[in-house]
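Next up, some structures in structure tokens.
What follows is calculated from the coordinates using simple rules that are stated; it is not laboratory data. These numbers come from a predicted model, not from an experiment. Cβ atoms are built from the backbone, for glycine too; each structure is taken alone.
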Structure I
Amino acid sequence: MTEDVEPEALHAEEALGSARAPRALLAPANVDQNLRDAAQVWAVMVGCWLGILFGPAALYPLWVLILGGRLNALGVILHELCHMPPQRGGRALLLEVLAGWPIMSTVDAMRYHHLRHHRDSGMPTDPYLKPPLAGRPLLRLFYWQRTGLLIFVWTLRMLVGNLAAVIPALRTFYARGLLQDRSGAPLRDSPEVIRCAQAERRLILPLVGLVILGGLSPGALVYGVILPAWVAGLLCGWRLLEEHSDARATDRRVETTLRTTRDHNLDPLGRLFFAPLNVGYHVAHHLHPQAAKERLPELAAWTRAQHPEAYPRLRRWWGGDEAARDGV
């Protein structure tokens, strides 16, 4: 396992055929577009908080559901930032603040587990690998409910990471237990793990803000932050269960990606809550992970045209498959 997986992630993308896709469809993501997206998400979230404060209590379930969906969208934005080459400067930091702080994640942590998922998707070293869930509804329910705790686990990761930055003995637990490292490699002196642990200090400020909010108004913390965070985890978790089949992978060929990866939640409700900002075009994203999310619908249509028989069937948010269609 290399200390930084980005070169291997790029190699995997090349091996999966990015060079064969039209260049115009492979335009990379950029910070400015994602800042605009984050600003729109924040505008909706502020509107929801105002609705909670001043609107009828009967509408609270609607506000918390929308808030959860928008927190999910911020995770997608941070995820796109982690696929970019490492960014420096104030705009990139602002994007991490807007997209990462509300879900208690740094871009370094997201890069650590998510790029390994792309490199080793469906393999034993895939951080997101789960046991086969088909025909096992109780196990599927367990994995889904567990993701409701995602933001709270990431808050724990921030606390442990700050300690691991100065206590080497904690780094293996931090990396394996909270960054989802499955390499089995020694991690105590890993520069990448140390870098992730040191980056966690950036999340101290939002945590202090939450503590102050809880001291001033426990109800605001519970109803405006904690419950929406739980809902966001559940919405994200449902998406994570739909993105990949139970099939295992031993290589990174196009055919393998088509066999193990699925598009999902491309209907209006699915896009709003489960798979915002085109993240439901998951096949195209795995084939071309550095392409901007705005290009994924076109990339999906192009890939479907190239592999009409092998392209996987679309997953619907309420369960089951339907035939994938051009323009979905």
Structure II
Amino acid sequence: MKKVLSVLLVLCLVLSVCSCGKKAEVKPKEEQKKAEATQPIAQLEPDEFYKKITSSKSRPLAIMIDNDSYESRPQWGLENAYMIYEIMVEGASTRMMALFLDSDAEKIGPVRSSRHYFLDYVMENDAIYAHCGFSPQAANDIKALGINNVNELYTNNGKNFYRDSSDGKRAPHNLYASISEVLKYAKDNAKYRLETEKERVLSYAKQDADLEGDDATEIKLPYNSAYSVSYKYNADEKVYDRYVNSKEHTSLSTKKALTAKNIIIYKVKNYSIDEVGRQNLENIGSGEGYYISNGKCVEIKWEKTARNSKTVYKTADGNVLEVNPGNTFIQIMPLTSEITIQ
């Protein structure tokens, strides 16, 4: 009997070891797959970025991002965006609209309210638009223009939007969005389509390339006397580290500086339209600007013929601008700004 028990014990041990061995082999593959699925788009290699941005038929999700004061920064999850617009708002501040494509990031924000001129860039990207509230004109325009929006004030189910003060932020600077849950609401409740046949606003080169232009290792972009953005070129990584008011603009989710592969800069006229200083933009028309990447800068031209038309960016010789494969910050600035590129 003892002999039989000994044999059974040995068999159990062998099976146990084999079973543990199988689990040890599977777990790293699962973790690797998860890591690949959630890798921020700004960290993708150029060929991976190009493949993702050009092959996807998904509509982007555009989220209004709080940037009104020091209480809003650092934000969470912006490294997952493939394109970010930054435009002035009332109170000597800016607000950002971050675009996400096929991302499964579960915490993006803080989320803030809409301003009407951001809708022009929602439409040109054929994006679904997530925000929390709106200015009076934005409220009118969202309805009149038929914007596919998900407004936290009317759609919060506790999953698509949620407040989180664990990082020390207080309302109104502590509202976050889950991309997957916002898109689920958009599909199941709002019945919005999730695919697009529209071309991306920017044209992308297949491979990373250096520009034949002037040096651009440090860029200073003062929106006003109280708020300034700057970028410093990181030659080792071939990206620009972002700064706000001379301090590194970090991400709460990575604890690292936000970076840009591409920077597009141009100026438009802005002016106040009400007693609280809300702004209007004269962004329909054409003008000149700059495209910056890989430590170099070239002059460009831009044209937007209607609110729902695509902004067309061209090189000085009239060819459509091709940006390097990677994330892009679009800095739309006041006419009075003194831009420094050196």
Structure III
Amino acid sequence: MHQTSRRFRSNIVESRFTPIIFSLIAITMRLGLFLSVGVKQHDYQTSFLWKAISPLFSNDWVSLVASTLSIFVIAFVFSDLNTRFSLTRFRTSLPFALVLFLLSVHPLFLRMSPNYLSTIFILFAFSPLIESYQHHAPRNYAFRIGVLIAIAATFQVFALAFLPLWWYGETSMHGFRVRSFIALLLGVLLVLWNVAGFYFLFDNLESFIEPFLQFGKLNLIPPHYTIIQWSGVALLSLLTIVLIVLDIQVFRRERVITQKTLSFIILNAIVSIVLHYFYWQQTYFFIYQIIIMLSFIVAHYFSHVNKKGGVYLFAFVFISLIMFYVNYLIGNPLEFL
């Protein structure tokens, strides 16, 4: 192992101070963006519960604090999954640190939104998915996944778009089981049936149906970006592809359960990219999924870096994201995304 990569591993990847340092960096970055550009409010038409709880976050400071707590919960869940299931062979703080950092670069992530709450429940569903690996009776895990995805959908109805993907993930873990498929659907229907019953009691079924109508509002017209914006998209896309390919080369030598889990995370990110293209005018929900899923892939790759080229790539990615952040901090003069 090169001396540069050895220092990188000891001072960043395995250091117990890395989570603390990145926590302070994330809080500072978010506070800087908040004081510079503020929190932009948004009306969400794709949530069953958000209208009832959104007044709690009407104050900008409360919204900032709640969103900041949410990214810490997301970072903790991913870090816990990595530790419990040993998805990374080495001790690493990067899954926790990089999620915090990436969700602090753009002003979009400052406001509290149903996207955060929905994402947290989607991440909770990873635990029963991984636990179901080669289990002889996986239907209980499938039911739990269905319940968690449905709860996520009560905050952001587009979470239901992931159901076929999660069923594929279930099948990849233990093969096709009819009872598991039925259990997954029952878990979803149990939650949605109770939500529908609540709306029925108040004679307001139209409000229950309204979020589902958003699925029909596909928009295949590409966004009208400037040359600079398209250049930024191209750069981010290139970095994403390179890092995914590099991580595939790493985890294909791992245990089968690790290969299946990381492959599912990559597939989740790819599906989110496709769905974002279909619904980019309706919701930013899929942006959250893309960034969070890719952050784990990036963290997994850099946790296994043993050559100085990988360290330089980490520095390049980190500096590029800091430049994006500074652009937003000074008012987005480049008119980037």
Name the one structure among I, II, III that Kirkwood radius over Cα pairs in Å, for residues 123-186 alone of 12.8 was derived from.
-> II
Looking at structures I, II, III, which one was percent of Cα pairs over 38 Å apart calculated from, given that it came out as 19?
-> II
Distance in nm of label points 7 Å out along Cα→Cβ at positions 163 and 227 computed as 2.3: which structure among I, II, III?
-> II
In terms of FRET efficiency 1/(1 + (r/R0)^6) of positions 51 and 283 (r between Cβ atoms, R0 = 30 Å, to 0.05), which of structures I, II, III is highest?
-> III
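For the read-out helix-only ellipticity at 222 nm (-39500 (n - 2.57) for each DSSP H run of 4 or more, over all residues; to 500), a value of -16500 was computed from one structure; give its label from I, II, III. Let's see the in-between values first.
Details: I: -16500; II: -7000; III: -22500.
Computed on structure I.
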Thinking only about mean count of other Cβ atoms within 10 Å over residues 131-138, which of I, II, III has the largest value?
-> II
